[in-house]
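Alright, structures below, take your time with them.
Each reported figure results from applying straightforward, stated rules to the coordinates on display, with no laboratory input. This structure is a prediction, so every number in the text was calculated from the model and none was measured. Cβ atoms are built from the backbone, for glycine too; each structure is taken alone.
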Structure 1
Amino acid sequence: MDRLKGIEVFVKAIRLGGLSAAARDLAMSPAMAAKHLNALEQRLGATLVNRTTRRLALTEVGAAYLDKAERVLAELEDADAEAAAQSAAVEGLLRVSGPAAFGSAYLVDLVTAFHDLHPAVTIELGLNDRVVDLLEERWDVAVRIGRLADSNLVARKLAPVRMAICASPAYLERRGTPRTLDDLAAHECLGYTLGSETGATRWGFGRDGSRAVAVRGALHANNGQVLAQAAEAGMGLVYGPRFFVDRAIARGRLVELDLGAELLDLGAVHAVTHRTRRPAAKTRAWIDFLVQRLPAMARDW
């Protein structure tokens, strides 16, 4: 009898509640499933399960063997998936979702470079700041920023994200430079309406944003890049991810401020995809590409 098939029957029988269920899942007869399990036990010289007419009960040996057997099968599936992905052609339609401002600033360049490497891939880039449902809306990968909520998706960390508070030289000359959190009350604070910790009436400080400071400002927007541009134009202070403002800082259009307080920990940039052991070659190639390229882009963040 096939040793590997015997291990599969054993694991399936325990996880699905019986030999009949395991046989159905593995497309074989219950009698054949029983033969595979018997052969496995004979090979090991040990009883793995005690059988009754209603259920299977693991023996002490069986419980220890089950854990190792599951790991063996999982590693084998991973090896199969990796080999299949490497041998498969990187082609087809790749649907990528990402945040609007971050996407227009960085993902466009990444998509262009990825297409140069894989010209057989057609890319659909969907940019918006809501959290899309990958399964329902049929996205292959989403780029998400921040601390991720628990989900059934698989996340790959790509780069950390640092926060910054900035203003233009002209604004600081006109209104003065804030030095402490208390000074924010006398300044125009541009609020990001989709962020509770950097919003129109409250800015959060400390790693978890628990130190709340009341703020006000003449402009609120649901796009971080718009707020950064408004800050460049001298409209007020902007508080957000440094990738919104790093280029303006480098060009002297914005000045990064130190208020003597720890800024919010926003988390990281992640690539998020479906939980599957056999990702499409195009999906795997895109995520591997992001892992390789994005950290270099993020050095100034």
Structure 2
Amino acid sequence: MSNRQLLKDAATTLLDPQARALLEGLEWWKLPGPIPDQYPVVRHGSGMPVLLLHGFDSSHLEFRRLVPLLRDRYSLVIPDLYGFGFCPRHDNAAVGPEAVLDHLSHLLEKLPSPEPIGIIGASMGGAVAMELARRHPERIGRLLLLSPAGLDGTPRPLPPGLDQLGVWFLGRQGVRKGLCRQAFADPASSVGAPELQIASLHLQVPGWGRSLAAFARSGGFAGCGEPLPSQPLHVLWGKQDRILRAPQKQAAQELLGTRLEEVDACGHLPHLDQAELVAQRWNVMEQSA
């Protein structure tokens, strides 16, 4: 089934009503790079533009609980990162950090507002936000990062063979369920059929495994925390985050200092576990600008 048909069907079949409502803002933008095609971008609201960036092997649907809290005050732009989500996959395409950033740079050129935009980046999307802010300091005004991954370390490309093993592993239903449950602070009350459905839907996009393997071979995003971008920056980190390891948290604390705020009753997904707090922190950043 094509990526377009998947999202068309999802608009009526997703079990989560907020996810279905999110898809009401789905658009297909023609972008020139890395490979010219039409890419999914969700738009909601009006006002100051805010770019929302999802994490590794995820999609725009992870912002389903945050969008209703922000769309009355902001113009929200939620793309799928290149090579992820419901983006079209291309044979033999290079999928890695440079392709992701190239794609977003073209997307920034399409935004009509000349004023600086804000970014809310979750998990790997936090590392992407840091890199994008350094590359486009005149376009990016402020950043809110949610349990950002990839701030420390060095890229570790997976060799051929291991990349395919990783794809096989991540494609297993039991693994998807386990990772989904691990991402929430309280999986017993937070994870049910709607969350599991959303966590796995994009795996049906043709070429999902091929692009994920290519990204793994690239080494992914790592060491993206330094130098810190010049823009105002705040980080929310769940106290019950079981995805990022203790050394990653320690490295983030050393890098960010008072910019990092720990959040109780929160796992790796503050925008799902504590969406109201995320919206509140973003409003405070905007008011203080």
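Per-structure values
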| read-out | value |
| --- | --- |
| Identity of the structure behind 13.9 (criterion: mean count of other Cβ atoms within 10 Å over residues 119-126, calculated), options 1, 2 | 1 |
| Winner on Rg/Rh (Cα atoms, Kirkwood Rh), for residues 127-214 alone once structures 1, 2 are ranked, highest first | 1 |
| Identity of the structure behind 4.5 (criterion: distance in nm of label points 7 Å out along Cα→Cβ at positions 15 and 263, calculated), options 1, 2 | 1 |
| Structure (1, 2) behind the derived value 1.41 of Cα Rg over 2.2 N^0.38 Å | 1 |
| Origin of the derived value 14.6 (Kirkwood radius over Cα pairs in Å, for residues 71-150 alone; candidates 1, 2) | 1 |
| Value 4.3, calculated as distance in nm of label points 7 Å out along Cα→Cβ at positions 7 and 103, assigned to which of 1, 2 | 1 |
